[in-house]
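Engineer: Given below, in the form of structure tokens, are the structures.
Values in this text are rule-based calculations from the coordinates and carry no lab data. Please read all numbers here as calculations on a predicted model, not as lab measurements. Cβ atoms are built from the backbone, for glycine too; each structure is taken alone.
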Structure 1
Amino acid sequence: MVAELIRVGFSNILAMNRVIAMAPPNSSPIKRIIQEGKYKVIDMTSGRKAKAVIFTDSRYIVLAALTTETIADRLQASQEGSLLQNQAMKKTS
């Protein structure tokens with residue numbers, strides 16, 4: 001299994017194959033989940049305001065300074081780039 005690594009801001013990188021959900025931190029349920037302490041929290045904001053809360057399959061919560069839309073766009077661009085690269089490799093073989 002290949003880990004797809006995505007930059008989530010300020011030289012921080014996240015393995016997207018471990019992500020199960022992303023949400024904005026504005027809602028009360030998300031704030032409550034962070035405060036309860038059932039998950040281990042990793043702060044990747046470098047002191048900035050958290051704009052995305054990312055849940056992993058290993059019971060970690062990652063706080064990111066990028067929005068969920070930006071992270072999703074980067075993931076999509078990465079997947080499209082690897083698809084184009086695979087197609088180019090097939091043509092040369």
Structure 2
Amino acid sequence: MDLFDLQRENEIKNFLRTLAKNVQQKRIKEGKTVEDISYDALGLNSTSFYSSAENFSHNKHFNLKHLFLIAKYYDCDIRDFFPDGGSNDASVE
């Protein structure tokens with residue numbers, strides 16, 4: 001792996017870590033538990049994945065489907081979980 005690949009990998013990890021932190025902050029602000037989101041929002045049978053993704057541990061992270069379901073649960077915009085509210089220069093047209 002060259003330096004560019006390492007930098008890109010670090011950028012991706014930082015992005016995913018920020019998503020996880022934002023999801024966690026939203027859960028805490030809304031007064032919800034890990035169980036609430038795991039079971040009610042994501043339809044999971046346990047809290048293991050959600051806890052790991054929220055803490056960005058065990059190489060677990062949220063994907064777009066997870067973020068979509070969590071946003072629907074909170075009735076918020078999925079962009080709320082992204083760094084800077086999802087605004088950046090890399091728009092897709």
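Engineer: To test your reading of the models, identify which of 1, 2 gives -16000 for helix-only ellipticity at 222 nm (-39500 (n - 2.57) for each DSSP H run of 4 or more, over all residues; to 500) when calculated.
Structural biologist: Matching structure: 2.
Engineer: Given a value of 15.5 for mean count of other Cβ atoms within 10 Å over residues 3-10, point me to the structure among 1, 2 it was derived from.
Structural biologist: Going label by label, the one that fits is 1.
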